[in-house]
Every structure is written in structure tokens, then in C-alpha cells.
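Below are structures written as C-alpha cells.
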Structure P
């Protein structure tokens, strides 16, 4: 892995922007952008994020973390949790300030003002501190205010990390792990376990990423058939993740773009780069993708209602959220990177 850098960073940043598009387009873009709004961008971004994660985590567990499940979980903790904590407290502070300024009429009153959450009490704050581990969130069953609005995908991601830690601990071959996970998926679907619908429904996407990694090691009929089966199952579940749209055209268009991006990912998985400048830029963009996902909601509610719906407002929103995400990235990354490199036993570029 150390000598085979995959150009996934830029790809992940684009996926994060897809999620931003889904939430910014209804808020900022002109109403005549109907065709662009037809694409369910956020679902494409999140589901392909799961595929990328399956590839990258399978690669990491197969190289750096063999027989080291605790080291793997420590590394994931330092990657996921500190940026989340920063995003949480920034969200609380900014929403409080916006609410205060609006109450004092310093911000103009709006016909439909954005919703600003109140300062949380101790119990709500505690629940938000452990929200990445709350498996009720993906299905909307948490019953408390969430300050980092779109944390559900992080919750699903962490469940995948726990699964892969078990795979490493029990020394289960990747193909056997894929078959076991598919069995869990089919069992859950057959018995219709609604409390874990989103988590279980995400399984095929992670497995597709794992199998794409396996294909870079060895291509044979078994692996190819498993990829095709998993891809088929993944496509069957896309409609479940597009429940926000009642238009069949929207789902079809979303599926087409998802397919095109999946092909791009497959191509990238077979390309290695040794160019230091390209690797540095790609790595930076990849690292920003997570803060971009975490912080875009607070940027959205901070400027919605202050500027008219227009293409200029939409572009300004994208620029602001990119800058904000970069600042939060540099506020955390220098400190956590050293810890993660030490845990990993190898410093990534």
C-alpha cells in the first residue's frame, strides 16, 4: 500500500461536494435549476463514500493492521472523532450567535427564518458527544437535537469499522468476510428488521469496495461473480436510499450518475501515482472531504435567508464551506496525524 498510492482524495472531495450540492441547491440555487435538482446528489456521494471506504479499509487491514484490530480502531478513532468534536462545538456556538443576533434584530427578520438549535442541556450535549456511536440516528430514531446534522453516515461508517476489526481479530479472509456480511444482509432483509434498515442497507456498498480491492490483487471467476452479485444487490437498494424523491426520473438519473462515478472509481483503483506533487494535492483534498461533510450544514443555515436565491449565492456558499472546512482541517489534522502515524506504524504522505 505504501508504494501504491491511489488517487482517491480528489474523488472523495467530489463526493463530499455532491452531498453539499443536495443540501445547498434547494436553499441557494435559482428555482429554474430544476434539472440539476433532479439528481439526488447526496445519495450518490454517501453511497460511493461507502464503496471507497470498503476499498481503503480492506487495503489497510490487509497491510498495516494484520493481527492488530485495536491499532486499527485507535487509528479510526483519531481520524473520525476529533474533527467531529470540533464540528459539534462550532455548530453549537454559531447557532447560538445566530439566534442571539436574530433576536436582537441585528440580523434581518425573514418570513421563514432558519431553525437555530438552542444551547443544549447536559443530557443533550452528552448524547451529541456520543452521537457517532448511536445506531438509532441513521433511521431517525434518536429523539434529540443533533447539532452535526448529517452524522448518520458517520454512524454507519463506524459500524463498518467494528465489523472490519472483528475480521482482523478473527483472521477471517476477506472473501469469507464478504460472504458472511452478505448472509447478514439477506437475513436482515428477509426478516425485515426496520431498526437497522439503513445500516444493513449500506452493507453491499462497503462489500463492493472490499471486492474491488480484492480484484486488484487477483482476478478470477469467483471474485468477478461476487463483484457482480454484490453490485446487483447494491443497485437493488439504491431506490431505498432515494425515498426523498417521488419522481421515477430522479431515481433513474441518479442511478446513471452513480454508475458513471462507480466506473471512474474502478479505473482509479487500478491507477497508482508516484508524483509527489499530485499525491500531496490529492491527499489534501481527500483530508478536507470529511470536515466538508461535517460542517456544511452550519454554513448553510448561517447564510440562508441573508442572500437571495441565485447562481452567485450558490457559488459563494460553496466557496465559503470549502474555506471553512479547510480551516477546521488545519485546526485538527497536525495534531491527530502524528498520533495516527504512530498507531499505524507508518507515515503516509
Structure Q
């Protein structure tokens, strides 16, 4: 029941465009630990983050020297409901006293300003208070699509953030257009977005390491989700790990779809080692995907032009023909049943 409720939270958020979900520090640390060597000497841009609330900014600021960053840039959106609550803006030079403006923070160096022998958030706070060159007001809204923020994007090497759920397609398109490396959060269903899936299929985007099950909201409450994780084009070790296959193909065990030229494999662990044709697997396969071992061919999701589709249903076939056409279908007790969305894959020889 919790999974259904969690997933409905995501759908509801997208519908009402409630995008104020803040990633917890522990989830950021658990994911970022896998990429540390890839950040050395890089300019990191967090372009969907209120720096006074965002744990992305806090993580990179506190670990600026440990990661060997060249620069950290973050921008806030003018409509952020919590801008300036943790570190009052009137304490910072170069900003308006009312604290209602979108801002840009650029950090190029973090020194041990409190002389405690360690670099931490207190040093960053002192830096922001004392150096007018670090924090400046934005002329525009701070929206990632604004000209001002796009220019900052062009300067960056790697973008790391939790983009608005309701603008995920547009956000990804901007990153790919500007050929940026990135590590971002998105829902599992994004794989069914036509443009996004093409990037997955062409090995230009892949899954990160972990899942993010809880987010903090502006009022301090926790919102749970059941299908949210990381997407990236930074290299991961796991995408080079070969998936161990132990089952062999048996035509009695693996059912062929009625409307796709492929067989149904309901569990990733059941992928047969010796089947040379097309297989439909759960979208969770993406977490195990090794492009040297498998090829992603398509997805069984609302595409009438899919080259592996064998037929389209009509009212004559079933009163639920529209539901059947949305997905791959199998016959159960002589009745057609739609499956969940499936990735169509093939073993590489």
C-alpha cells in the first residue's frame, strides 16, 4: 500500500506542479561517493537550488577541497518559499536587505576561516558574509531557462541537482543540447518519455546507483516516493558489471506476446542466457544494464509505430482494446491481459 501511495505522490506533484521537494543530505552523500574522482578540477553548477536550503549546495561547499572543485555555482529561483531562512540574507554583503531576490553564489575557494583545522559549513557561511564577489543578485528570475542561467550553464562542467518534476523533459533537453555532464534526480517513469527514452536507448543517459525514497518539503514534513532515482551521463562502475544469467530458454516457461514479436520475462533475474530473440523485461532492468552485454531496442509504451509491434487491437478483439494497445499483451486463460511497460532488449553475441 505504501508503494501505491508513494507513487501517487509523484503523479500528484507533477499534476499540480508542486516542485518544492528537497533532497536529503544522506541521499546526496550516498550517491555522490561513487563519482568523487570525476569532480576534480571541475565547475559544478546547481541550477535548481536555493543555496540556503539546498543540501546539494551544502554538500559541495563543505566538500569543496576534498573533491578538488575548481568552482561551485548555485542559483535560486525568485519564487522559492524558503529563500534565506537558514542564513539571513541581510547578513550578506552585496544583497538587498529584504531577501526576496533571486541570487547567484560562486565559490572558488573555501578556507579554514574559523581556524578549527577543518573545512565546514561555518567556513562557507563566513565566506558568504565577508566576500561581496561571491554572492550577487540575479537580474532575472533564476529560472534554469532564463538567459542568465543558461550562460552559467555553459560555463559549467557538471550539473548536479533535483530538477522540477513537472519540467523534467525540458530540463533534460537543455542539458543534452548544451552537451553537459550531469547527475540529477528523476522518476522511473521518465524512461517512457519519448525523447528521454531515445537518450537511454543510445547510451547517452543511464541510471545512477541509488533510489531516493524521501524528500523534505518547505514546511519540514517528509514526502515519500516509491519510484525516484538518479540519472547521469557520468561513468559508473556498475554499468560495466556483467549480469550473471543462470536460466535457459524454455518455450513452455517464456510466453510470447500476442502483439509484440518478443517474449515476456517478468523478472530481470529470469533473463535466459541462450535466447537470441527480443525479450520484454521490467524497466528496473535499467539498474542492471550493461551496454556491452545487452542492447536496448525499444519500449512497449503507447507507440503504434514500434517496429517490434505485431498488431493493433480493435473493439472486435476486446472491449479494453485501448488498454491492450498501450502495452504488450499476453494471453492468460485465453483472455488478453496487458503487462506493465517493458523494455525490449536483446543479448549481444
Structure R
């Protein structure tokens, strides 16, 4: 049996087999592959006409405003190369901001500006970017360097999310985010992505961020993985990442559940960040969310998804769907796995 994993996820499959067992064990534990995800959950539940609502971040942001879901404030948009002449005028009112492609994916093309230094801007790394370099960077976005299909794109400038103090002990150089998989309006699985030095302060698992599985019922982390190795300690801060309780968990679940309502998509990934001053904010939506969340939870997606297939959720309000998510999570909660010492050593 082939799980149909695409090239970027083959290393994750290897990690899944190492952590969860043989291919037969993976099937028994309900690990979902890309082919099955596409055929069984995305195609029947995600009409293609609705994909632009999540692929286009400006459309997603407009939806958030219309439905009262908090998201980072939009400062401006650069639509075409001719608009680069007025880029400084757009950026002038702000000392800190984020520039990203409207149709980007996996965090590619995101530039975080922390401050101003004279006529230049200061990146998260501390490096300076002058006006010519900034125009060149935005020009790359407009040319489609980071877009989903390589087509021409637009650049958006928005509020820079501030690190919530609760995360300072388990994050390095950036802002963590929570990914929630939602099916039929019900949260099915969640993970917390923690930036590390190896990931250059980004919550990007492929670059070395930590993925911590979160118990939907409690908001607490129960397993964590970095580069397919079980970890309990953040390699840069020295603090435990297991047993951590995510603040404002109920509101995060509420945002995830409401995102399904506002998009009309039956299967989606919802990324939420926690701002120090504004609380939970919806950062991104994904109509084709990845499957690494199964490894961080040491639990397959098929368990909760198949239970939800048998339930009519269309008449349940947001709170009832969240309650259903918690009950399913409690029933399927994975056992605490004894931690292997070799993995600790490999994690450094």
C-alpha cells in the first residue's frame, strides 16, 4: 500500500515510521497519506471555486473583517512594479511591519522588519535593508518568486505580531503559531510550532522548528518532535516543551471553528498566532494542509476524521462543535510514550 507522500514529506514519513512503527502499524494507527487526504477529504469537501478565499491572503483578511475574526492589521498593498516608486511612502508611518506575498505558501517570501535605522530598515536578524534592496525584494514578490504557481503576485504589508511573554521560555527568535486541522467545522488535531536557532527564528518545521502536539481537550502539549526526533527540551532555551499550556486555548479553537464557517471549506488548516497585546489572531488558512501534524501528535488523522464523517455537524453551533472536538480528543488521546534517551542525545 502506498501512502502517496510527495517529495517534501518523504522525510516525514521516515520519521513517522521511526516514531510510530512499521507501515502496517502506521495503517493501524490511522496515519493519513496525501493521496487519501486529497481523494477522501479535500476533493469531496473543498469546492475548488472556494480555494481563492484561502489562497489569496487579501481575500482571507477581508473575510476575517466581515466575520469578526481578528487578524493582523493590513497596512498597505503593492499591486504592480509601477507602485514601487511609492513604496517608501507606504512604509513611512511604520517602524516595524511584515511584508509577504499575497499568494505565497509555507512562509516563503516573508520579510519581518523590526525597526528603522535612519533611511534603512532592520530585519529580524539585525541586518539592514536600504530602500533599493527593499524595492528589489518586493519586486521579487511581484514577479511571482514566492507565489503558489509561480504567477505574478502582489505584496502586502501588515502588522508585526509581538511575541506573547508566555512563549519566551520555549521559543527562539520568532513567534510560534498553532496549526489546527478542521474537518466539517470541528477541530480534529492541533500542534504548536516553535521557532529555534536552527530554523532561523521561523516556525517552519522543514527548517528545524519544533512541532509540539496539543491535546485539543486541554490545550497542553503532550509530545514534541524536531526533525523527526522526539524532544522534551527546547534546544536553545533549555526549557521543557512538554506539558506547556497554550494561553487563550478556547479562543484559538473558536477561531479555528469559525474559519470553516466563513470559508465554506470542509477540510482546512488554520494557523493562529498569539500576540502579546491583541491575543489570538488568525494568520493564515490552507485548503491543502500538510500532514506533519500527525507526527507531532504521535497520532493519525484518520481516527478523528472518521468519527466526524459519521456525525452531522451542519446544525451544531460553534460551541457545540468545539465541545465535540474535545470529546473526540479525549476518547482518542494517545498514551504517553516512554521517552528514548538516544533521541534526547540526538536532539542536542
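Comparing relative contact order in percent (Cα under 8 Å, 6 or more apart) across structures P, Q, R, which is largest?
Largest one: structure P.
When mean projected area of the Cα convex hull in nm² is calculated for each of the structures P, Q, R, which structure yields the highest value?
Between P, Q, R, the highest calculated value is found for Q.
Out of P, Q, R, which structure matches -8000 when helix-only ellipticity at 222 nm (-39500 (n - 2.57) for each DSSP H run of 4 or more, over all residues; to 500) is calculated?
Structure R accounts for this read-out.
No value in this document is a laboratory result; all are computed from the given coordinates. Small disclaimer: the values here were computed from a predicted structure and weren't measured.
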